[in-house]
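Structures incoming, each one as structure tokens.
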Structure I
Amino acid sequence: MEVKFCSSCGQEMETREVDGVQRRACKSCSFVHWGNYSIGAGALVKKDDKLLLVRRAQEPGKGYWTNPGGYIEQLEPIEETIEREVLEECGVVAEVLGVAALRDQPRAIHNVYIAFEMEYISGDPTPDDVEVDAAGFYSVEEMETMNVAPFTKWLIDVAFRGQSRGLLKDEAPIVPLNGNGLFRV
């Protein structure tokens, strides 16, 4: 679908070359529509050599076991997004440790999915009965008999066989950048 009106000032958009690419741009202000994107966040929460999984109760992926997660809100830091999603979907409190994996999926709406290694804090997995209808901590052996989504199988491998701690949360950046989530090696 083509963007017809500017989301900044409401005026009509036109197609013109911006940075060597034909893009939709506002005729009246400097706004450029760079494309359609979505950013998802997922949790890899381990407890006693088991990984937290939820069973999707609605599409997409209804009936599949996945790691808890969701899409970021416009003004919500991604760390808060994933902590909130885990709590909302299954009642577990967990805190972000670092970035464990990333999936880049170019398509009509370009999707980037960031999986976070998280520290289990508290709570017994209890499904919200809206987005998920089952939740629990499962061993790799238990997961072999479950209807685990293909991408989640890859994330399980990352969680249990990853060779690195990934990008870790920078608690003390050399320059304060308030409002930014910073992760580094």
Structure II
Amino acid sequence: MARTHSSMLPLGTTLPDVELPDGTGDLCNIAGNVEENGVLVMFICNHCPFVLHIADFLAPMARQLGEQGIGCVAISSNDIVNHPEDAPDKMVAFAAQHNFPFPYLYDESQAVAKAFDAACTPDFYLFDGNKKLVYRGQIDDSRPGNDAPVDGHDLLAAAQALVQQQPLPTEQRPSLGCNIKWKN
């Protein structure tokens, strides 16, 4: 696995207005998931050890964010020719296995990943209710094998500051994970 950091899209970037299919082919507009206080966009996949490490935390985190008026959506942009384990039908099974209460979308063209300047899985982007990027980076310090708990403290602190209309953390550390599997 190639350990890759987030590219750290500039804060203030506007949420791209895009529509993607979920694993069953139903279309979903990402902006349609923006709630009163914003939306969290996550780039994940089914096979990355870094995603698997946090997968069971994503559903409870999304429910907590939902209670705070923040929607969630996940996107897989990996090349499924070379990584068939990330195919849409397997995305449906992965989402069910981990009880995702949010759409899990497939970016076949990889254009959405490029629009977000996404680099790794997992990669997190928190937009406010005006669709402006206010946080990007890691969920927390936990990584496979480092014994740090998966608690979402970095991301959840940013979300809490957003909801409470407080200054967001100035130190935003990049996520670390597997590189997105780009098409050749």
Structure III
Amino acid sequence: MPPAFSVCVYCGSRPGLDARFTSAALEVGRWIGQQGGQLVYGGGKSGLMGVVADAALASGARVVGVIPKALVDKELAHLGCTELHIVDSMHDRKRMMAERADAFLALPGGIGTLEELFEVWTWRQLGYHDKPIGFLNAAGYYDKLLDFLAGAVDEQFMGGWQMDLIRRDTNAPRLLAQLVQAAGLSHTARLDQI
């Protein structure tokens, strides 16, 4: 049976200092599996990447990992993925992840996470896709970035409509349900019960 939806999750190859980051990754992976979805992610087994993949697999989700050859050893490719694609470049990785996803979600992470997220956000504003995008602001991780972006709107380098293209929440199940619903796909969780 094919998955009901596919969520591309961008997140760190490190766990970060706050245990709530790991808790958020666990919650995301479990929710995707429990709702009959598929996880698409960067294919690593370390840090939050490994946590979200392992939680999704343990909850019955299909997991599609996409990792460039150059990062197989550095990010320790997750050999337990349902599908593991080893690609030539970061461009190939990002393209395949975007093609396989119905929605995008950013967990805490570093410059790689941000670069991937900002690229799909830019593609969305340009009309290259209309898939929903979310920031899971676990433990307030994205507070300062979101404040900076609001400042970019105030300084008229961005429009408010661009900020409206992203959803932001601290509650993983609620945000995931909103993203899947915005993609026009089904899941079993009801928003009013989250």
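If helix-only ellipticity at 222 nm (-39500 (n - 2.57) for each DSSP H run of 4 or more, over all residues; to 500) is computed to be -7500, which of I, II, III is the source? Write out the running numbers ahead of the final one.
Values: I: -4500; II: -7500; III: -13000.
The structure behind it is II.
Supply the structure label, taken from I, II, III, corresponding to semi-axes √(5λ) of the Cα gyration tensor in Å, for residues 20-75 alone with the calculated value 38, 14, 10. It would help to have the intermediate numbers written out before the result.
Numbers: I: 38, 14, 10; II: 19, 17, 8; III: 20, 13, 7.
Answer by label: I.
If you rank structures I, II, III by mean count of other Cβ atoms within 10 Å over residues 100-107, which sits at the top with the largest value? Provide the component values of the computation, followed by the final result.
Details: I: 12.8; II: 21.4; III: 24.8.
Once mean count of other Cβ atoms within 10 Å over residues 100-107 is tallied for I, II, III, the winner is III.
Taking distance in nm of label points 7 Å out along Cα→Cβ at positions 4 and 92 as the criterion, which structure among I, II, III has the greatest value?
Working: I: 4.6; II: 2.7; III: 3.4.
Comparing I, II, III, the top value of distance in nm of label points 7 Å out along Cα→Cβ at positions 4 and 92 belongs to I.
A short reminder: the numbers here are calculations on the coordinates, not readings from a lab. Being a predicted model, the structure only gives us computed values, none of them experimental. Cβ atoms are built from the backbone, for glycine too; each structure is taken alone.
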